[in-house]
Structure 1
Amino acid sequence: MKTREDFEDFLEKLVADYSQNKEAWQNDTLRSYLEALHGFNYDSEKDRPSWKAFAEMLLAARHYE
């Protein structure tokens, strides 16, 4: 994932995954998802933001505790 367009495609797939597989998401409310996103980011050692890093954070927040 290198471009904004790649990230937009990823977001479309993430939304579709939530719509089709909500029961598989451990963090299926906005609050729990955002808390997991915060936790993953806090524990991550990524110092340089990138489209790929941001996508990885959003993906991980589905299940991160």
Structure 2
Amino acid sequence: MSYLPFLMPHTSGDKLRALMDRHYPEAEHLRTMPTYKEVETTPRKVLAMILLRAHFSIHNEYIL
């Protein structure tokens, strides 16, 4: 099983990443760009590209 936490690129996200690393050292962290401040404000197209790089299947409507 793979763990892919998608956390914000700020102090709270860093704390959560450290906690995840302790409990799930095999986890691969996904990050949005600091420009967007949080996952919720990241444009769908950007999220789709991040998820594609992590080998997720994405509907074409989010990529175009």
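Taking FRET efficiency 1/(1 + (r/R0)^6) of positions 25 and 41 (r between Cβ atoms, R0 = 35 Å, to 0.05) as the criterion, which structure among 1, 2 has the greatest value? Walk me through the numbers on the way to the answer.
On the way: 1: 1.00; 2: 0.75.
The maximum falls on structure 1.
Work out which structure the value 22, 16, 6 belongs to, where semi-axes √(5λ) of the Cα gyration tensor in Å was derived from one of 1, 2.
Working: 1: 19, 17, 7; 2: 22, 16, 6.
Only structure 2 yields this read-out.
Just checking, which of 1, 2 has the largest value of relative contact order in percent (Cα under 8 Å, 6 or more apart)?
Details: 1: 47; 2: 31.
When relative contact order in percent (Cα under 8 Å, 6 or more apart) is calculated for 1, 2, structure 1 comes out on top.
Which structure, out of 1, 2, was helix-only ellipticity at 222 nm (-39500 (n - 2.57) for each DSSP H run of 4 or more, over all residues; to 500) derived from, given a value of -12000? Intermediate results must be reported in sequence, preceding the final value.
Numbers: 1: -21000; 2: -12000.
Checking each candidate, the match is 2.
Any read-out appearing in this document is the output of simple, stated calculations on the displayed coordinates, not a laboratory observation. Everything numeric here is computed off the predicted structure, so don't read it as measured data. Cβ atoms are built from the backbone, for glycine too; each structure is taken alone.
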